[in-house]
1. Which structure, out of P, Q, was relative contact order in percent (Cα under 8 Å, 6 or more apart) derived from, given a value of 15?
2. Out of P, Q, which one gives 2.1 for distance in nm of label points 7 Å out along Cα→Cβ at positions 22 and 302 as computed from the coordinates?
3. 3.2 is what came out when distance in nm of label points 7 Å out along Cα→Cβ at positions 214 and 278 was calculated for one structure; which of P, Q is it?
4. Where does the value -13500 come from, among P, Q, when helix-only ellipticity at 222 nm (-39500 (n - 2.57) for each DSSP H run of 4 or more, over all residues; to 500) is the thing being computed?
5. Have a look at P, Q and say which one yields 0.98 for Rg/Rh (Cα atoms, Kirkwood Rh), as calculated.
Structure P
């Protein structure tokens with residue numbers, strides 16, 4: 001089978017970016033000819049392993065070689081990303097400094113700045129790896145609700161999002177998350193999409209811990225874009241088998257100490273690209289809902305569902321998708337694709353909370369955007 005034009009273009013672009021790093025850094029590093037050859041070979045290996053790692057992360061076989069190749073490729077991707085950004089920033093700095101920096105100083109600055117780029121990229125990747133692989137920390141957030149009944153004051157929702165169970169996140173990682181959530185004794189557990197990266201056949205043994213989730217009113221799930229990449233219909237059936245309530249433009253009304261609270265969920269913002277029948281619709285999620293005394297909460301994977309949620313009359317939207325940017329500098333660019341990157345924000349009468357995610361996607365790297373298990377508490381405004 002001939003490779004597609006996209007694959008050829010992507011591989012060529014990746015090769016050019018690796019060549020750019022090598023061309024700009026290797027001649028300036030004080031490592032001798034042998035070191036430069038070794039650096040060039042490492043860049044060639046990175047160019048090869050990154051696409052292999054991406055392909056292996058989607059491999060049906062998974063164990064054990066595919067997982068190891070996926071790990072190698074994803075680690076390379078994280079390091080390459082930091083090297084590319086820092087090399088570009090170094091080039092700009094040297095270009096600007098060249099207008100006033102004397103030659104004698106340049107002879108010192110040029111090699112040491114090249115060393116700094118490599119050192120900082122490696123350090124950021126190692127710190128990011130530790131941050132990504134440790135169990136997500138609990139983040140406590142109070143959400144003030146106008147007119148909240150006293151019986152619902154202190155109602156808690158434990159939110160998980162963007163775990164991405166797959167090639168590098170397996171059962172042990174998810175077990176630790178479930179144990180932490182159960183220790184919160186939440187009234188509701190909400191999983192706001194992108195739970196998995198792979199098929200039910202691949203990952204069912206690794207998502208099994210979800211059956212242990214405990215909450216007074218149960219666990220609710222909405223689809224993210226990665227569910228549609230991985231076979232959403234099969235995953236909806238599997239998660240329901242595990243005891244989760246999957247909300248596909250639907251709602252439930254909860255009775256909590258004699259007062260009611262509505263929890264609704266919509267399909268991913270882009271679901272209709274995969275199945276026109278699953279177009280995300282916050283208004284449809286309220287269809288047939290009785291009047292409720294308490295707030296209306298919407299689970300929506302992407303923050304950009306917020307305008308439609310506000311128009312439909314929801315009080316609180318819980319989202320994910322952004323990962324908070326996952327690692328610098330990409331956290332600076334999320335805002336150009338989503339209205340909110342992380343945290344609690346207000347849109348008219350709607351509160352929107354965007355989780356930075358409980359796992360990670362791609363490179364096992366979190367730098368400047370730590371993962372979280374969110375404990376949201378409704379409080380009277």
Structure Q
């Protein structure tokens with residue numbers, strides 16, 4: 001179909017090219033328009049096949065994925081790139097370098113055609129390609145009939161919940177909690193770069209990401225943010241002006257005693273809302289510990305994680321923001337929260353960093 005999202009698959013392994021191409025072509029709305037054995041060949045094919053998105057390996061001969069991304073940036077090519085990455089520590093470092101060079105997101109690479117992770121990876125591949133490729137195609141060709149995202153990305157057509165009546169008025173913002181998923185690595189770079197350097201409030205972030213990547217993810221964000229960004233550690237205090245990223249595959253919670261900073265706790269309990277870490281777990285914990293002294297923010301992502309418990313922050317008298325539809329890669333999580341009446345204000349991605357800073361600092365006046 002002419003309106004399929006066309007994908008260029010770049011990998012030096014013939015087996016992986018076949019595996020990934022089969023997964024992509026088996027997804028409605030996606031089509032592999034061509035393949036390339038390395039970055040050099042990919043650059044040659046881009047003007048010929050005009051893809052909507054690129055699936056890119058990192059370790060390739062002649063021109064690696066990192067070298068390709070540098071050349072892509074130099075040439076002003078804006079076609080989105082999804083990385084297929086190993087989960088090894090070395091892979092995490094290189095993957096985060098790729099994100100800094102402009103890659104949109106990444107997927108843990110399956111080990112082979114009979115890998116037990118193939119089905120899970122296929123779902124993730126489809127999710128990212130439809131989201132990023134669809135957005136690019138809409139900009140490139142606004143009248144294109146983009147295939148819909150999977151049902152899981154859209155809020156159910158259930159009756160909208162009655163708007164919550166807070167039990168008290170908002171107080172001074174002493175903590176900020178952010179829940180984000182698909183589109184998050186790209187979005188957080190924008191938000192964090194725009195935070196005020198004098199924002200003296202700790203920020204807790206749940207970004208859906210596998211174990212082994214969040215440490216390097218935090219380090220990569222620290223390079224572009226005026227505030228310190230680090231991976232959260234068990235038992236550490238919520239230092240004002242510091243950003244804590246939830247560890248992959250661990251829930252992030254906080255407790256607070258009178259007169260002391262909040263304390264971080266990492267737990268290995270079961271998935272919540274289909275995720276670990278879960279934004280619902282973070283928001284519920286923040287609402288209980290900080291009551292009306294919290295700001296909750298829900299951003300781009302599939303599904304509904306965080307939508308329900310963002311309401312807990314609102315109910316306690318805290319403040320809530322949600323990313324708007326036009327700027328979200330996937331308007332799933334923020335849409336559900338908005339339709340439930342849990343979002344006080346919708347904000348664009350480009351304005352989110354400034355608005356978070358403004359709301360938090362105004363509460364301290």
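1. Q
2. Clearly, the read-out refers to Q.
3. Structure P accounts for this read-out.
4. For helix-only ellipticity at 222 nm (-39500 (n - 2.57) for each DSSP H run of 4 or more, over all residues; to 500), the value -13500 is produced by structure P.
5. Derived from the structure labelled Q.
Only the coordinates and a few stated rules stand behind these numbers; no lab work does. The model shown is predicted, which means the values in this text are computed figures rather than measured ones. Cβ atoms are built from the backbone, for glycine too; each structure is taken alone.
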